[in-house]
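Trainee: What follows is a set of structures to go through.
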Structure 1
Amino acid sequence: MGQTMADRVESARRRRFVGREGELTRLEGLLRSPDPGIVFVSGPSGVGKSTLLRRFAERATESGARVTLLDARDVPPTAEAVALRLGGAAAGTSAGRPVIIVDTYELLAEVDPVLREQIAPTLPADALLVIGGQHPPAAGWRTDPGWSELLVSLRLPNLSEADSAAYLAARDVPAAAHPAAIEFTHGHPLALALVAEVLRERGSFVPDRSADVIGVLVGSLVRHTPSPTHRRALEAAAQVRFVTEPLLAALIEVPDAAEHFDWLRAQPFVESGPSGLYLHDLARTVLSTDLRWRHPELSVRMHARAREYYLARLDSPDPMTQAGVLLDLMYLHTDLRRFLQPPDQAAGLRLDRARPDDGAAVVELVGRHEGAVSAELARAWWTHPAAAWSVVRDGGADPPTVVGAVCLLAVDRVPDPAGDDTAPADPAVDAARRQLRTMPPVRPGERVTLVRFWLTRDDDQSVSPGQALITAHLARHYLSTPGLAVSMIPFRQPEQWADACAYTDQVRLPAADFVVDATASIVYGHDWRLQPPPVWIAALSAREVGSPPAELPATGVPLLVLDEAEFATAVKRALRELTRPDRLRDNPLLRCRVIGAATGEHASAADRVAALQAMLRDTVRALGAGPPADQRLARVLHRAYVSPAPTLERAAEVLDLPSSTFRRLLGTAQGRVVDALWARELGT
């Protein structure tokens, strides 16, 4: 008989089979070994289990084995049917080791106990039973003293980058299109096949415009969801780095998410880690993309709930817990994920405050990557009170080893070299001061941070798990440092981080660039007076869900930075005009951070005036809740400004005070209001 269509199909499958040589070699080794009796090959839908099992069946047949390949879709899910098919396969009379391959085994899950306890024990002693399904072997196989010795479990991963490229090349996809396809699919074979088809037909692939591809992949993930709420749980888990039971409850808005969490844990594309459950990369990408396309409002709401959940936990006293929350918060931003490689907690990496005996290791790290001059500068800053050092430790080493470091230098606390010789002559500090002279003046009580050193042993300033911890440390500093006015961070490989800087509103500060040991550092930074942390988070939150924040309207007024004397004058003027909103409309305080933080950057002039009035009244009210002396000052302010008498003389009469005493108390009371608002302006 001539070649059939089935022969041609199998021939095409063989030509296009790439990768999996390691898994095939392992299976062939098990075929030659008499020890194992049962092999589980597991992995999520579309990862290539069936293709691998067919290829193994061919090689086993070529080696002389007696191979039977069964698809569970063709076997009724009853104990009798399974016993009949497996018993028949094992009863052949031809020579060779009997090899029984069962594919799509998840459909026979209800029969698994019977197979283990009644059917498999009747197979010939030299039989090799290979089971392919979405789930690894159940606990009964792993814990049984007999079966555990005969059991091998192979978890099938996605294809490597090289194998993915070979897969696409075998389907005539141009090499130029490979990187985008591999980045989206993460090497998942079904996804690669679908994307290859799109590239052949359309010439390009854009996930957000390829609903057909996304739909097929989503269908493979949600096919067996028992309810709409379970699907919602799956979609929620795709939005975050790790999901815990309380976080899941917050995301899907249920009081108790135990059932949904347990169901998620059992899915083949979900893994368990020390911090919770996490989805495989492709599952996360596909579900997130589909939700943004299918239900953008729900996607935005889920991100908002996750953000609120994380922000409420930022005040944890444990630095590592806080760092984890910040990484989770940053991970919500898809565009930032390629800059974050959160460390596996099992690896033991942690960031904590440096100890005196870490100095030699840190100086050695700096010298390795930045040269001898920088190493001497690091040695000089190591004990300086303006420098706050933290280190990344590898807790898995014995003893724990310093594998990274970051130095936050308080430029505002570094004395002028002309009057102090405790600080080294550092080009980075000179350049930072040069940059500050081009900006609004730094006021007393405000802070300026220069990230003087930041590097890891193996990756220097490149993206790495250690750098993820340093990034979280910097974010914590930005969000929690009272009075932070300006932050600056130098890059020796700025091109690697340019996109991250643009996304996070870190702007070029060219006057702060410096050179040490013939190595140039390019500096980016942020003026936190012009975009305070709450406004910064709001802007990032808008970008997080794909909606760039609107620009300030053309009629908007930029933030104004006043020195302390100018600020005091503006507060005293505002007190005098407290009951005259028409006059308050041009008060400089309306353009200051203290009002912008209360109203939001896009508030109208009327809203800003109302906020200023409320802030002044609240300050007077708070003063009146204090001790008797403060209460007296509050009464003076009340009669002078809050509910004013026609004149100050009349106000003094109402309070039964001599005019001179009234004016002296009024001056003191004004100063108390100025101090309270100035502290809020500086964020202290």
Structure 2
Amino acid sequence: MPHDQLSALYPRERLATVLPPPGRWRPLPPAADRAAWDAVPEPARARTLALARTHLAEELPELPADGFTAYGRTGDRERYERAYFARRTRLNAAVAHTVLAGPGTATAQLDALVRLVCAEPTWCVPAHEQSHDAQGDPAPDPARPTVDLFAADTAALLAHTLLLVGDELPEETAALARAEVRSRVLVPYRARDDWWWLGLGGEKLNNWTSWIISNILPAALLLEETAEELLESVARAVGTLERYLDSLPEDGGCDEGIAYWWRSAASYFECVEALAHATGDPAALRLPKTAALARYPVTAHVAGPWFVNFADGRPRMGKVEPGLLFRYGRRVAEPEVAALATATPPTDSLDAPDVSLARLLTPLLDAEWQAAAAEGAGRPPLVRQRWLPDTELLVAREREGDPEGLFLAAKGGHNGEFHNHNDVGSFVLANGGVPVVIDLGVGTYSRKTFGPDRYDIWTMGSAWHNLPLVNDVQQAPGEEHAARDVTAVLTDAAVSLELDLAATWPANAQVAAWRRALTLRRADAEGPAEVAVEETWRLAAPPSALALHLVTTHPVAAGPTPGSLLLGAPGHRVLLGYDPSLFCMAAEERAVDDPKLAAVWGPTVHRVRLVATAPTAEGTTRLTFRAAETARAGDARAGDARAGGAPAGAASAEAGGDHRGGRP
């Protein structure tokens, strides 16, 4: 067995000799250890206490009694989950307040909240429940509890609550919490082999695996009653994590999107950190893939709060714990990762599930992190260029470490990735550290998000990505719909990605070949920096329609010459050039009614449709993007495309409509 596998580093027989006795693992000191908690620096203490007090003062909503049947009939996740996570947020706050302000400062809330959580019929949320009633609606079965992400989260929350503030709880409450964690999570985890996230059936694994194990592992180390149970739980975790690692690319990319990195790779780090602490052996932290996974946020960082957000990614990160990122970077000797952490602002809430108790509190006791944070916001590394050959992600900017200028990210891959959008060959473009040609990301989850109609959601289909639309046919889902003949070239002067997109469409699109080449050329004596997108296509027959789509943040404005447009926000505008002899332009505005999308992009987003005026079976065209100020087309020349003389075509307003097949 290779010695770079977890099961070789932590074989069962070795675990039996090095694991601590049940209940003796102590990753954090209890609230009664005032010397430890009084050492938390005042700025971090004050900030965390202020957040805790805000949450403790909030009204706690009732958990809907009909939450499971309502989800089964309407697909609405928000109503139940809002109340469910509010309880866990409040418990985060009560524990944090107690360890920082001292025992006795939230005792009544602690007891009430632990009892409230333990009285819930299940810790699994409706969208994940595996048991169903006669009508087919999800229905918890107490005799066969479902262990999902949030059941495991709850187990770890209660286990850490008992570790940190167990002395604050009546013994009957503490005993109840221990019993519920065991019966609802630890016992079914050990007893059943049919959990898909274990990977025992050859399943390809994702964030579910590392997220769940990062909670089960500490819960087991803290609450298992016998050495045999503890050994079984930890050995099973090691095998599961090994299968998880085998599912991930060697380049460390996260095809689920940057937001899921925080619950995939970061959770994996928490697992191997717990293994290192419990066994005294940090071998897993030295695995090459452990370090590769740490680098992904650096790769995906655009500038400031903005990240490359292909798939179900958030373009602007919030509610993350930079102390965790710092610790990860430090433990795997990746200084760029630690540097990004110092430039990342701390979470502005204690909201579950984004914030978990151990993830929140551990950095408060990390003296090295607190010293780095006290120095103020650091400079992020902002890598000049990077290609992830397994994930097929390219990123490049004009200058290393400089958010100014153009930034390009482009992807290959396939349309069967986890949390996939049908977006093979798409790209994002930023200027001055702010996205201009964008990936919308993902809105509020519902049953439809992960059901057969996922790609009916407008943000998921290729028509609202920066891609061609051929014969009014969008890209199709499935791993077979992939980029082919992918080539990336990185030099000092330019960075390019070439790929054939023909296989991403279904057969009725009649695409025989579609070669897309995306290039960032840096400024030189011949001219300013430029991003170019060159399209070369061959179709089975002249198409009924052919259009190139670009999604952007602000109303489109006319450029200084025919065949030019201004995209993006004032101060970050990009001048788009296209061939007006081949394409006419239609600018569309779409209302954003999803609160999560609107929080990022505002009430509207915009799409440029470059529509072929006489589409041919074979052709080539080239789009160019330059910083508008560099191109001498500043904001003073900008006017609304509908009134300022767009080169051709008419602008149209779009607030809805069917995006499943016909012209969007």
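The numbers here are math on the coordinates, done by the rules we state, and not lab data. Note that the structure is predicted; figures quoted are calculated from it, not measured. Cβ atoms are built from the backbone, for glycine too; each structure is taken alone.
Trainee: To test your reading of the models, identify which of 1, 2 gives 119, 58, 53 for Cα extents along the principal axes in Å when calculated.
Mentor: Answer by label: 1.
Trainee: Starting from the value 25.6: which structure in 1, 2 was mean count of other Cβ atoms within 10 Å over residues 408-415 calculated from?
Mentor: Source structure: 2.
Trainee: Something else: Using mean projected area of the Cα convex hull in nm², for residues 176-383 alone as the calculated read-out, with 15.4 as its value, let me know the right label among 1, 2.
Mentor: 1
Trainee: Taking -9500 as the value of helix-only ellipticity at 222 nm (-39500 (n - 2.57) for each DSSP H run of 4 or more, over all residues; to 500) derived from one of the structures shown (1, 2), identify that structure.
Mentor: Computed on structure 2.
Trainee: Out of 1, 2, choose the structure whose coordinates give distance in nm of label points 7 Å out along Cα→Cβ at positions 216 and 448 equal to 3.4 when calculated.
Mentor: Attributed to the structure labelled 2.
Trainee: Given that mean projected area of the Cα convex hull in nm², for residues 440-623 alone, derived from a single structure, equals 12.1, which label among 1, 2 identifies that structure? Working shown, then result.
Mentor: Details: 1: 13.2; 2: 12.1.
That value comes from structure 2.
Trainee: If Kirkwood radius over Cα pairs in Å, for residues 136-231 alone is calculated from each of 1, 2, which structure is the one that comes out at 14.1?
Mentor: Computed on structure 2.
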